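Peer 1: Take a look at the structures listed below.
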Structure P
Amino acid sequence: MKIGEFSEMFRLTPETVRFYINKGLLVPASRNERYAFSAQDVEDMELLQKLKRLRFSLSEIHRIVSLKRLSNFDSTDELNDYVSILKKQKKVLTRERGRLQETIAEIEREIAGAAGKHTGQAKRASGVPLAFLPYLACPHCQKGLSIKGCSIEKDQIVSGSLFCACGYQSGIQNGIVLGERGEVSIYDGPDLERNCYRMMSPGLITLMKKNYRWMLERLEKCGTKGKLVLEDFVNDYCFCHANFEAMDPSALYVITDKFPEIVAMYKNLIDKMNLEHQVLYIAAASHLLPLRDGCVDIYIDLATNEYAMFQQGYAMDALSRYFHERSSAVGIFWHFEDRCESLAELRRQYPDAFDRNFDLACFREYLGRCWQDVADFDYLGFVTDSGEEDSFSYHVVGEKLNLNSYFVRGFLPEGAV
C-alpha cells in the first residue's frame, strides 16, 4: 500500500504520516525509496489513533507501541505494564475532569453574570442636566435659548423644545438635544454595530488601551474638577464611554456626534453604567452645536483623522469657536510613512479626504500654530495589521500605522483655520 492510499484510509495528510514515521511510531517497509505499508502498519496506526483518543502524549504512545512490538502483550508482565499505564492515565484524566467541571461551573457563573449585567439596577435619570442650561446658546446668533414644553425628571430635562428669537429651533428627545446635522459625505455613515471596535486586531486594541491610559494621566494633570469637557465625533471611538469610571464625576461632560442614532447608542450604554457623571448629549454638526462660544475647557480628540476623511482640515477647525485661551486638548493622531500604499488606498476609498490627513509633520505644525503650549507629543507605537476591513479598511497589512498622543494648552484663535 502506498503512502497516499494509507493516508486516505486514516484521513491524514501524507505529511502527518511522514511525521509519525520520523518519530518511530510507524515503521513501514521501504522499496525503491518509497514506503510500502502492510497490514501490520495498519494495525499500528489504529492503535496510535486509539491512544490519541485516550489523551496519551506522543512519547507515551511511543512507549506503549514499543511494548506491543516487543512482546505483543504475550506475557503477563508486559500486559500488566500496559494496564498500569492505562490506570495512571485514568487518574490523570479523572483529576482533569474535576478541574474541567470546576471551570465549567465558573463559566456558567460568568454567563449568568454577563446575561444579568445592568438588569435589576435602577437606571439613572437620563436627560439634559439643568446644570448645562447656562451653556446652551443659539449656534447662529449666540443668544440664549428659550425652553418650552419640557418634561423634567430629577433635575434633568427628558423632552422639550429649544428655540431662539432668530428662528433657530431644536428639540430634546429622550434626553438628547437634537440640532442641525449639516451636510454628510456620501462616504460617511453611522457605525451602529461598533465594527470599528469589534474588528480591531489585538495589537491595535493594545495600542488604544495604552493611549487611553496616557490620556487619563494628562486629564488628571490638567485637572477636570468643575470643568466642561467635550468629546465630539464619537462615531468611531468614544473615550468617555470606555473610561468614565476612571474620570472625575465633578466635571461636566458633553458628548456629541452628527448622527442621532450614534449619540442615542452611547447614551444608552453610558446610562446602563449608572454613574453619577453629568452628561449632555448633542446630535448636531460640530460647527452647529447649540453651545455658548468659548465654553469648552477641555477637548477630547479621538477623531482628527476621521474628520479629515470627509472634510478639508482637522476636527479642531470645526470646534474652534467653543475653545478659549485657557482651554486644553488631549487626543491622538494616526500617521503613515510617506508614499506608502496605504495612503494611495485611502485616496481611492475616500477621494474627498484632506490630502494632509495622516501627515505627522503637518499636524504637529498645526498644533504649534493653534496652541500656546504643546506640552506633550509622544509616540506610542505602531501596528502592521489593524484588523478586519471595518477597522482601518485602507491600511495595507505589513505597513506601519503609527500612533502619537498629544496634550496641548492655551488655544490661539488666530492660528485656527
Structure Q
Amino acid sequence: MSLYGVMRTGVSGMNAQSNKLSTVSDNIANVNTTGYKRASTEFSSLILKSGSGNYDSGAVETTVRYAITDPGNLQFTTSTTDLAVQGNGFFVVQDPNGNNFLTRAGSFVPDSTGNLVNTAGFQLMGYNIQNGATPTVAANGFGGLQVINVNQMALQAAPSTKATVAANLDPSATAIAAPAGPANYTSKTSMVTYDNIGNAVTLDVYAAKTGANTWDIEVYNGATALTTSGPATTFTFDVTAVGKGALAAASPTSLSVAIPGGSAAFNIDLSAMTQVASAFDFKATVDGNAPSAVEKVNIDDKGVVTAVLKNGTELPSFQIALATVPSPDHLTPEVGNVYSPNLDSGNVQVGLAGQSGLGTIQSGALEDSNVDLADELTSMIEAQRGFTANSKSFQTGADLLDVVVNLKR
C-alpha cells in the first residue's frame, strides 16, 4: 500500500464530505425559498485493483441529486396571482432574453407593464384565449406561448355578437295580432349589448302570442324595429311531446339583428326557449363589453386567467401552460430557482392543467421548500465527523511518510 495513496484517499474523502456540506448549507440557506428543491450528495466508491499481498487504496466519488419530484407543503396567501402546482408539472417562465425555463416557484405579481413575474424576474407564460380563442398547444415545445399580461384587456371594448337565451313563454296568455312591438305585445324584456366602441345599447325584446302555440318575437332599439314581422320571427312550439313544450322542428331557433354602431350581426340563440305552464321568464347571457380598467385577476384550477374589470365584466384572457419531462429529478438547476431540460431529463412536454397527467393550479397558494431542517442538521454533523476522520487519515499518512524520510538520517 502506498503512503501517497493513503493521503490521496484521505483528500478524496475530505473533498466528498466538503461537497456534502455544500449541499447541506445550500439547503439550509433556502429552507424558506418558495419552490426550492433540496439537493443531496450521494457517495460511490472508486476501487483500484490490488494484488493478493497488498492493497491499493482508491477514492470516493460524489454525485449531486435534486429531489425535484418531492413536493413541498402549500402555504396559502391572499394574492390570487400566487400560484402552486398540485401534482405533476412546472410553470413555464421566460427570462428577459426570451429563454424558457421550468419552475415551481409561483410567487407572481404584475410588473409596471402588467406582465406576471416572480421574485427572480421570470415572466409567466401561457396561451392567449381572448375573444374565445382555443389554445393551440405544441406538445413537444414552447411554440404559441406568450407572456401573460393582465392589463391587455383594460380599456378595450368588444362588440356584442351573440346572446344565449333561456326563456319560457306563458301558454295561457291571450292571443293578439302580430307583429309584436312597443304598442302590441304579450311580454317584454330588455338586453344590454355593446357596439364597436363599447357604448351600451339596450335592445327591447317583444313577444306576442298570435295563436295556439305560435308567437311573434321582435327586437327594437327604442322605437326602431331591428327585426320585421314574418316567418323569420314567428316561433311555434310542439306540445305533443309530454313535458317538453320545446320549439317545433319547423320553427326557427334564433334571431339575427344589427346593433346600431356594431359591424357584426348580433345573433340571439333561442333554441332553449320553451312554452310550458309557467309565467313568462327570460334570461340572457350576452357577450361583449364596455372599455374599463382591470380591477383584479382570477385564476381557476385549469389555469384560466380572467381579468375582472371595474364594471364587473369578466374576460378570460390567458390559460397558463404547464410542462414536464420524463425524468424531472435530472433537470439542470439554473440561477433563479428554475430548471432547464437536458439529455438525462428528456424533452419537454407542454400541456394544460388537469390534462395528460399534469396537475392542477392552486391560486392563492405557494409551494414551500421541501427541505427538512432537522435532516439537514443531522447530515451536517455526519459530514463534519466524516471530514474530521478523513483528515486524520491524511495526517496519519503524512506522519508515516515523515518516519520513512527520517530513516535515512
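Each reported figure results from applying straightforward, stated rules to the coordinates on display, with no laboratory input. Computed from a predicted model, the values in this text were never measured in an experiment. Cβ atoms are built from the backbone, for glycine too; each structure is taken alone.
Peer 1: To which of P, Q does the computed value 7.3 (distance in nm of label points 7 Å out along Cα→Cβ at positions 71 and 335) belong? Don't jump to the answer; show the numbers that get you there.
Peer 2: Numbers: P: 7.3; Q: 3.2.
Source structure: P.
Peer 1: Oh, and also: Given structures P, Q, which gives the highest value for FRET efficiency 1/(1 + (r/R0)^6) of positions 151 and 279 (r between Cβ atoms, R0 = 41 Å, to 0.05)?
Peer 2: Checked P, Q; max of FRET efficiency 1/(1 + (r/R0)^6) of positions 151 and 279 (r between Cβ atoms, R0 = 41 Å, to 0.05) sits with P.
Peer 1: helix-only ellipticity at 222 nm (-39500 (n - 2.57) for each DSSP H run of 4 or more, over all residues; to 500) was computed and gave -12000; which structure, P, Q, did it come from?
Peer 2: P
Peer 1: Right, another one. 2.0 is what came out when distance in nm of label points 7 Å out along Cα→Cβ at positions 287 and 359 was calculated for one structure; which of P, Q is it?
Peer 2: Matching structure: P.
Peer 1: Same structure again: Looking at mean count of other Cβ atoms within 10 Å over residues 295-302, point out which structure of P, Q has the largest value.
Peer 2: Answer by largest value of mean count of other Cβ atoms within 10 Å over residues 295-302: P.
Peer 1: Quick check on the output: 35 is percent of Cα pairs over 19 Å apart, for residues 127-190 alone, derived from one of P, Q. Which one produced it?
Peer 2: Answer for the origin of the read-out: P.
Peer 1: Given that P(r) over Cα pairs in 10 Å bins from 0, in percent, derived from a single structure, equals 4, 17, 22, 16, 10, 9, 10, 8, 4, 1, 0, which label among P, Q identifies that structure?
Peer 2: Computing P(r) over Cα pairs in 10 Å bins from 0, in percent on every structure in P, Q gives 4, 17, 22, 16, 10, 9, 10, 8, 4, 1, 0 only for P.
Peer 1: Computing FRET efficiency 1/(1 + (r/R0)^6) of positions 135 and 247 (r between Cβ atoms, R0 = 30 Å, to 0.05) gives 0.95 for which of P, Q? Display every interim value, and only then the final one.
Peer 2: Values: P: 0.95; Q: 0.30.
Of the structures listed, the value fits P.
Peer 1: Moving to a separate point now. Between structures P, Q, where is mean count of other Cβ atoms within 10 Å over residues 159-166 highest?
Peer 2: Q
Peer 1: Please compute mean count of other Cβ atoms within 10 Å over residues 87-94 for structures P, Q and give me the label with the greatest value. Intermediate values should be presented prior to the final figure.
Peer 2: Working: P: 11.5; Q: 22.5.
Result for mean count of other Cβ atoms within 10 Å over residues 87-94 over P, Q: largest is Q.
Peer 1: Out of P, Q, which one gives 25 for relative contact order in percent (Cα under 8 Å, 6 or more apart) as computed from the coordinates?
Peer 2: Q
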